[in-house]
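Below: a set of structures, written as structure tokens.
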Structure I
Amino acid sequence: MSTQLPESHVAVLTAASATDADPIESLARSAEVSPETASQAAFELADEGFVELTEEHTVEYGITDEGHTYIDRGLPERRLYDTAVELAQDDIPLGDVIEHTELSGQEVDIALANFTRKELGEIESGNLHPNSDAPSPDPDQEALAAVAHERPLAELDTETLERLLERNLLEATEQTTRKITLTDAGVTTLMEGVEVADTVDRITPEMLTSGEWRDVEFSEYNVEADAPSITAGKPHVLRHTAERVKDVLVGMGFTEMTGPHADADFWINDCLFMPQDHPARTHWDRFALDVDPMDEIPTDLLERVENAHREGVGSDGDGYHSPWSDDFARAVALRGHTTSLSMRYLSGIEVGRLSPPQRYFSVEKVYRNDTLDSTHLLEFFQIEGWVMAEDLSVRDLMGTFVEFYEQFGITDIQFKPHYNPYTEPSFELFGRHPTTDELIEIGNSGMFREEVLTPLGVECDVMAWGLALERLAMLTTGAEDIRDLHGTLADIQFLRDAEVSY
């Protein structure tokens, strides 16, 4: 007695071999069905024991745009070395070598980082000493050329390949190939005879219009069979977290603030009682812009802030007695924190004079000249917030954080006393990472000082904070590196699969 199977199953079973493992894509062409249909049929045939389904995982390497640049021009560190050798001097000023090499700004950093690591020479007291015994040809350059000319990767050093991947000169793509082979049961079934079952596996528009669907027999669905992976668009995990933060804070009675990314130093730092000669206000830490100074700062407010800096506030106050420049106050830079928005709103310049109680927040981008690492970026999102009311205390501030973070399932929040020029008392917040179990800093907070509030015309307490959105996302997703969330090192599959838990 012949076996009855759906048409797609018969086509795949007939095309399969008992001796060779054929890729599903190849069988789909032979069976004249789509790869998706062939894949579904293969899984169902495997469940019935007619075929054996195997998977092969391979990795393909491709050269990035940056890698192609270095194939043509050479790696920055090698060009630096070759130039030093051509100059034929033992002690060569590093600046001269860089100038002759014609390296761009980013290439200089890359060249210097790899020059000593590869033992191409030494850099001492501003002079470069090339190593006459440096390996040649360069293994990294050779590996790039090998991939470019499709030479066997087995000939290449694994450590070199991994280094090129880390340097973003190569990119690896994992491929999964599924193959099927007829089993003894499948061969026996074919020998005994296979017929197409008089069943259908889906309703078509024609069946609906003709009424044929009433008379046909539908095949059973295997709900456990693998379906094709569809990577539809979805909100980025960081955007998802930001929207959730906004929902939580609005639910807690807060109103959102907005404002300029590029602002006067007056709003960014002066209003926060940050002295103009503070190290954090140098060009090493702030991103100053070469634009016209900001003129639309109320003169009386600027004078009150200047007086607070020079003389302090109140009979017992004592200012910094440090240099003050109106030109510096009006100079424009990228904001290093969104507290500049808080200063604008508390001063009344944005929405008029505010009377307590008030609650405001923002979730916007800030810019800092930090060193990139697992918890620092040059630009990131800050969750700014403040509450204006009578008789506020640190207990109120801590309670606000407990309520806020509980909305994200985070209950292990720890506080550490801290110093800020603009808040007193002040403390940092730490949260426990769900994967590493380490405490990571997630924010800074405190009660605004009298020297901040009095010039703004605020006569009651204000508690405020700046929290890191990316670090909150690290706690909710389990990401161990902030660069896993966005940037050139982000794992696309991680972003596709990550969920914001709350």
Structure II
Amino acid sequence: MNRQLCTGDENSVGMSRRRFLNRFGQGLGGIALANLLNATPASGNEISKATHFPPRAKRVIFLFQSGGPSQMDLFDYKPTLNEQHGQELPASVRMEQRLTGMSGHQASLPLVGSPFKFAQHGNSGAWMSEVLPHTAKVADELCFVKSMYTEAINHGPGVTFMQTGSQFPGRPSMGAWLSYGLGSESKNLPEFVVMVTKGQGGQPLVSRLWGSGFLPGKHDGVRFRPDKNAVLYLNSPKGIDRNSRRKVLDRIQQLNEIELAATSDPEIETRIAQYEMAFRMQASVPEVTDLSKETADTFKLYGEDSRTPGTYAANCLLARRLAERGVRFIQLYHPGWDHHSGLPGGLRQKCKQTDQASAALIQDLKQRGMLDDTLVIWGGEFGRTNYCQGKIEGGNFGRDHHPRCFTMWMAGGGSKPGFSFGETDEYSYNIAADGVHIHDFHATILHLLGIDHERLTFKYQGRHFRLTDVHGTVVDPIVA
């Protein structure tokens, strides 16, 4: 079910509904239910008609590395930091910019070079750290944005900004916007699915990060959990078979339609949609989350961790299965990248958990012919400082939060492969060329999906809101 992408006045829409319902009784509820029951996967042509211009990508898989991965230890090679290891961060580089309360009162801000070896990879010659050997093998599929920046300096606002386009809670998440704007390719699975790696600790990840904000509640992300009840409260109680469940839902729907006709409350439409989707998911979710039919070669590609539910590798494999079945937006969260201390060991561990599976997802999508229309995104909410938080203790150190510049990468979905965009200074502290703000990044993602970011809006409290707020420019050089 695709929706027309345009600026809408929800108040006038509501008045139209009321007039319509007063005249035709239960008509709208019946139409909504009929659409849900008769929905079919959308074809590529249908998607093109529903968007502002022909899309390059049909779906997104966002591999979000929560905590702030260190750009100069992974992708942004800076030999100057090694040459000046232990020396003070030059005042001319810092320029009295804001620091966090964790390192802002330090008497000294000593520069720290990366302890990892860097090399160039692929025909593109992309620089990558030795802790990413698998990602290095797909270097020519990646589009690096090395000049990302944000205003957020702490995790809560930073993650919220990256996910919703605002540092303040309450806005719809990116997945919810896409669900609202593009609708579904699948009649049996949610448009927006979320998975969080099990047992990682780190900064808390709360459900509002994948919420629908002021959009209708049916656009919320649905979290899949690594146990027999992948979706909470989905399964029927013992003794209730599928036919009985269907009869109960039919009666509930009739009551909902009567209430909808009387009140024209949009939340009732949401309730109708959620009941029907839940019924279909009782069959579809066990099928999609059952990895037992995957081949030994597939498990080898993603790594042995992919056999263990809830691991990052298993979630990457499940993300591919969801993408195959038409899920529009798939969000993976992998916490634990917040290395204020013990960075050398901690970063190695994070990369060991994620490197192989991230690369495998790209390889797997490509060999199945899906990478061209699947946009894969990797990155966190901000970067890390080039100086040590606290004191350098032998080979051990940590880095503080750094919003001034950080690196993200994209693959597939119309992004330019084997390409690096933007530059930081020789200290990886400031942007030297082609800065990309989060709003620019979001505008570009929407562009690849065929959406004009200025036209996908929703009227709320008298204002037309959008994912990119009142900013954002498409970064044309990273579009293939």
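Just so you know, all these numbers are worked out from the coordinates, no wet-lab data involved. The structure presented is a predicted model; accordingly, all values stated were derived computationally and were not measured. Cβ atoms are built from the backbone, for glycine too; each structure is taken alone.
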**Item:** Source structure (of I, II) for relative contact order in percent (Cα under 8 Å, 6 or more apart), computed value 13
**Value:** I
**Request:** Identify the structure, out of I, II, from whose coordinates distance in nm of label points 7 Å out along Cα→Cβ at positions 146 and 362 was calculated to give 5.2.
**Result:** I
**Asked** Here distance in nm of label points 7 Å out along Cα→Cβ at positions 194 and 458 was calculated and came to 1.4; which of the structures I, II was it taken from?
**Response** II
**Prompt:** With Rg/Rh (Cα atoms, Kirkwood Rh) computed per structure, which member of I, II shows the largest figure?
**Reply:** I
**Asked** FRET efficiency 1/(1 + (r/R0)^6) of positions 202 and 442 (r between Cβ atoms, R0 = 25 Å, to 0.05) was computed and gave 0.60; which structure, I, II, did it come from?
**Response** II
**Item:** Which entry (I, II) yields the derived value 2.4 for distance in nm of label points 7 Å out along Cα→Cβ at positions 98 and 354
**Value:** II
**Prompt:** 5.3 is what came out when distance in nm of label points 7 Å out along Cα→Cβ at positions 130 and 330 was calculated for one structure; which of I, II is it?
**Reply:** I
